[in-house]
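Heads up, there are several structures right after this.
Bear in mind that the values in this text are calculations on the coordinates, not laboratory data. All values reported here derive from a predicted model rather than from experimental measurement. Cβ atoms are built from the backbone, for glycine too; each structure is taken alone.
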Structure 1
Amino acid sequence: MKENNALIILGMHRSGTSLLTGLLSQVGVKMGKRLYAPQKGVNEKGFWEHEDIVDTHDELLLNLGSQWDDLLPLRDRWWEDRAIQPFVARLDKLVRRDFSDAYVWALKDPRMCRLLPLWIPLLEARQAKPTFICMNRNPFEVVASLKKRDGFSKEKALVLWLNHSLSAEFHSRRLPRIFVDFDQIVKNPVEVLSRIEREANLVFPITVREAKENINGFVSPGLRHHKADVAPEHAYEGLSSIAHELHRIFIEMAVENNGHYERIDNIAADFMAYQKKWNVELLEQIRNLNQEHADYRIKFFRIYTSWSWLLVKPFWLIEKVLRKY
């Protein structure tokens, strides 16, 4: 039976997952048929996200009354909900369509951090051999990037970083995985790719040596828009201290590949205690807003994928072009 190696990239939005996945493309790792286009000023070298899978993830989250920037955790054992099964079937079909004959392929979407309990049995059923690549970047650089792109506050960005990072670590625990640090990729992408190839026990379709020039050219200095200042230990407190400590552990894991599970669990407990202090009325307001947004977006998805929309869409696009003249 032909090997089917899946490299699952896990990391919070704006953590460098696009850079890592783009580098994997330079050594011949398959990414699927349809990828989101690059966006100037955001990800100019590409997001490297599978369009159909990301859209399915978005719709799935909406059906859970959530979204990509939701501050609240998903409900317990959400992946067993019957309403989720059609999305599982859709994702399985997309994997079969694009990756069933691939020796090595990669999937990158920050939503995967929260949706991993759904994906692990799906990959097992496909008889894929997954390696989870956990992308670690200084959370305060992520904060700066999210503030610039989305206008998020420091507190919201840190909560999102912790939600994504803790979820990805917990659900990939004791599975084949590799921790990678953003600074390592920027400084020596060739070494990082060689390490991934070695630790995932595979051979890239294009050797790292053959792709070396393209690899180094892909990591241009302009890719790094935010660099966090180095602050003394005592400068961190509250939520910042929790995020700072988790980031430090992930740096150690990128070098030692040790568990550190007890330390991470303590951080998760501190974060949960922080969340329990949130105002009850505020939580109710967030849930109501999430549900209103979900209802609206679900209706949009239904219209966008309906036959009536698909039939009139070409005429709408022609009209849009003609209006320019």
Structure 2
Amino acid sequence: MEEKEKIQSQILKLEEKYKDSGQDLSSYLDGLLYQRYLTYWDYIHLDTLLSLQVPRTHFPDEEIFIMYHQITELYFKLILHEQKQLVDDKSQRIDFFLEKVRRINSYYTALISSFGIMIKGMEREQFLQYRMALLPASGFQSAQYRMIELYATPLENLVHHTKRGDFSSKNSIEELYENIYWKKGATDIATGEKTLTLKQFEYRYTPRLIRISKQVKDSTIYHKYLSLSKEHRENTELVEALKSLDVNANVNWPLMHMGSAHRYLGKESGNLDATGGTNWKNYLPPSFQKIVFFPKIYTEQELNEWGKQWVDHIFNPDKISN
């Protein structure tokens, strides 16, 4: 009897729900009768997911390369999922803020700890051959990674360090974006010409990245933090979580790429070019870029020594803590 009363109560609640939205409950119940049971493989589109690995060569390890980058992009999407909630939040609740930052850190931790797949999980000889079939594609072209930066901090904090002192929030979004640090990483040092990798990326994503930058102007995660009460800004747990996020995104993650680049692109007589022609030795080291999402939570000494640990770890990435 209790079960019947429970079902009747649920039906009444459903009637109220659909009545409020001008819908007919009976039609929805008919749909429930006719629809088939949901399966795991249909829910996550498993067959589609497993069909998305399409190597361009016959080398077996290329499939590892593809899947790892696809997994990385899914983690980037999870990070953006949390960031967007933070940016949109109006409650200013510190528990909400802290939970989202901790989730982002957990995604970065998984990414950083998994990078051994790239550093040790492929044969160097295979990589050096199939990489030539990937030109001019490059991980540099990850738009989601750029979006993560835009949601995290104002554009003036992402200007190339050689010009950062010349710009502020008073400059237009377009001016700041044109001088963003990562563009230097895909520009020929000798000629100043943009690589095809960068030209392709700009053509595809510049309008979208500019639009996002305008949407989050004065409401990035850093702005959200600065708008908290003094008591909440000084909350030890939150400050440490933000510092971890900064280090994960702007030190540890680039460090792992440096380790991979040294293994696969480094050689005794010099260094090989990356597939997109990016200047990886100048672009990846965090101590060179000094990108910091939340500068006001650090001392001047901490900022001056930003990314210094890459020198100690670059030839032994396993030492990098999570």
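State the single structure among 1, 2 that was used to calculate relative contact order in percent (Cα under 8 Å, 6 or more apart), giving 24.
1
Can you say which of 1, 2 returns 0.96 when Rg/Rh (Cα atoms, Kirkwood Rh) is computed?
Answer for the origin of the read-out: 1.
I have 3.9 for distance in nm of label points 7 Å out along Cα→Cβ at positions 24 and 40, calculated from one of the structures 1, 2. Which structure is it?
Numbers: 1: 3.0; 2: 3.9.
It traces back to 2.
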